[in-house]
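**Q** Right after this note come the structures.
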Structure 1
Amino acid sequence: MTRTASTMLPLGTLAPDFILPDPRGDIVSLSRFSDAPALVVIFMCNHCPYVKHLKPAVAAFARDYEPKSVAVVGINSNDAIEFPDDAPDRMVEDMETFDYRFPYLVDGTQEVAKAYRAACTPDFFLFDADRKLVYRGQFDDSRPNNGVPVTGESLRTAVDAILAGSPVPEPHPPSLGCNIKWKSNNAPDYFAG
C-alpha cells in the first residue's frame with residue numbers, strides 16, 4: 001500500500017466552487033451548503049484501503065453532525081475508467097451500504113480535486129461559515145492495520161471548535177492514503193464516455 005500525504009492547502013483559503021453530479025445525475029454545487037455553519041469536504045473513493053477503513057466512521061460522523069447543520073460532501077475524483085471500482089454505479093452501492101446521508105459526487109474532469117489541491121483518499125477539508133479553510137488533514141490517527149481505533153477525533157475536534165466559535169487547535173496532522181488516481185492527459189470524463 002503506497003501512502004500519499006495531504007498537500008495541506010493554506011489555512012484561510014476560500015472553498016473553491018464546484019458544480020458536480022452525484023452518481024444518479026443530481027447536480028450539487030457549493031452554494032447548496034451556504035447556510036451551514038461548517039462544511040466538510042472529503043475527497044474519497046470506493047476502492048482505497050484507507051477509505052475502506054473509515055467508511056462506517058465517516059458515515060457515523062455525518063449522521064452525528066447532521067443535527068448541528070454541519071454540511072458534509074464526499075467527492076470521488078479517481079479515474080473511474082482505469083479504476084472501475086470507483087465508477088458511479090459502485091458509488092451508489094457504497095452510498096446504500098454505508099448509509100451515506102451526504103452527497104457523494106463525481107469529479108469526472110478532476111478539476112475540483114486540482115482546485116482543492118487534494119492529493120490522497122481520504123483527504124479532509126473543513127471550512128467555516130465564511131467558507132474559509134480552518135482545518136485540513138486526517139480524520140484521526142487510525143490507519144489500516146495500525147491497531148488504533150477509528151474515532152474521527154482529529155476532525156471532530158476541529159468541527160467542535162468551529163461550532164463553539166473557537167479557533168481550531170494546531171497542529172493539523174496530514175491525512176494519509178492512496179494517491180488520487182489521475183487520468184492521462186487525453187482520458188475522457190467518465191460521463192462523457
Structure 2
Amino acid sequence: MKISAGYAKRKQRTILNVATDLFIERGYDGVSVDAIVKKAGGSKSNIYNYFGGKEGLFRAIVEDLSQQILSPLADAEIDSLPPQQALNVIGKQVLSVVLSDRAISLLRIVIGESQKFPELGNMFFTSGPKPCYERLTRYLEKQQNLGKIKPCNSQQATTQLIGMFLGFYQLQRLLGIIDAPSQEEITNIVDDAVNTFLEVYGIS
C-alpha cells in the first residue's frame with residue numbers, strides 16, 4: 001500500500017510532538033523508541049524511516065523546537081519603527097520567548113546532551129539565537145546610517161543590549177530559581193534596558 005506524502009508528513013509531525021513532550025519530561029536517556037511508538041502510534045519502522053532512529057529524532061526535535069520558539073524573534077517587524085519603540089518590541093519578544101517554560105526546557109536538554117551530541121549546541125544557536133542577533137544588528141546599523149543612534153560597533157551594541165534584556169533571568173530560570181516573569185515584569189525589565197541603552201547610544 002502506497003503512503004501519501006500528506007499522511008507521511010502528518011505522521012512525522014505526530015511523532016515529533018509526542019517525542020518532544022517525552023524528552024522534555026524524561027530527558028534523552030529516559031525515553032525509548034518503544035515509549036514513543038506506544039504514545040504516537042504506528043511502528044518503530046516509522047521512526048527509523050523518517051528520522052533514522054532515536055538520535056536522528058532527537059536532533060530533529062531540537063531543530064524543530066528551536067525554529068518554533070526562536071524564529072519569531074528574527075521575523076520581528078521593526079525596520080520602520082524608531083529606536084525606542086523597536087527595541088521595546090524586540091526586547092519583549094526576547095524575554096517572552098526565551099524565558100518561557102518550553103524554551104527553558106529545550107535549552108536544558110541541549111545543555112544536558114551537548115557532551116553526547118556536540119552538534120546540538122551549534123544547531124540550536126544557528127536555528128534561533130543567531131538569526132535574532134543578526135536581525136537586531138542589521139537594525140542598529142540601519143539606525144546609525146539614518147543618524148538615529150550614535151556611531152558604534154553594532155555587533156558589540158547588540159550583545160550589550162541582549163545581555164541587558166536577559167541579565168541573570170535566564171540563568172535563574174535554568175536553575176529553577178524563578179518562574180517565568182509576568183508581562184508586567186517583562187515590560188519593566190525591557191523599559192529599563194532600552195532606556196539605559198539609549199542613554200549611551202541614543203541621539204537627543
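Each value in this text was obtained by applying a stated rule to the coordinates, not by laboratory testing. Here the structure is a predicted model, which means the values were calculated and not measured. Cβ atoms are built from the backbone, for glycine too; each structure is taken alone.
**Q** For which of the structures 1, 2 does the calculation of FRET efficiency 1/(1 + (r/R0)^6) of positions 37 and 125 (r between Cβ atoms, R0 = 30 Å, to 0.05) return 0.45?
**A** Label of the source structure: 2.
**Q** Hey, another quick one. Of the structures labelled 1, 2, which one yields 22 when relative contact order in percent (Cα under 8 Å, 6 or more apart) is computed from its coordinates?
**A** Value 22 for relative contact order in percent (Cα under 8 Å, 6 or more apart) corresponds to 2 out of 1, 2.
**Q** With distance in nm of label points 7 Å out along Cα→Cβ at positions 69 and 93 computed per structure, which member of 1, 2 shows the largest figure? Spell out each step's value before the answer.
**A** Working: 1: 3.8; 2: 1.7.
Largest value of distance in nm of label points 7 Å out along Cα→Cβ at positions 69 and 93: 1.
**Q** Also, I was wondering about something else. Which one of 1, 2 has FRET efficiency 1/(1 + (r/R0)^6) of positions 5 and 165 (r between Cβ atoms, R0 = 41 Å, to 0.05), as calculated from the coordinates, equal to 0.85?
**A** 1
**Q** When semi-axes √(5λ) of the Cα gyration tensor in Å is computed for each of 1, 2, which one produces 24, 19, 16? If you can, show how the numbers build up before the last one.
**A** Numbers: 1: 24, 19, 16; 2: 38, 18, 14.
Going through each structure in turn, the value belongs to 1.
**Q** Starting from the value 25.2: which structure in 1, 2 was mean count of other Cβ atoms within 10 Å over residues 117-124 calculated from?
**A** Comparing all candidates, it corresponds to 1.
**Q** Work out which structure the value -7000 belongs to, where helix-only ellipticity at 222 nm (-39500 (n - 2.57) for each DSSP H run of 4 or more, over all residues; to 500) was derived from one of 1, 2.
**A** Details: 1: -7000; 2: -24000.
Checking each candidate, the match is 1.
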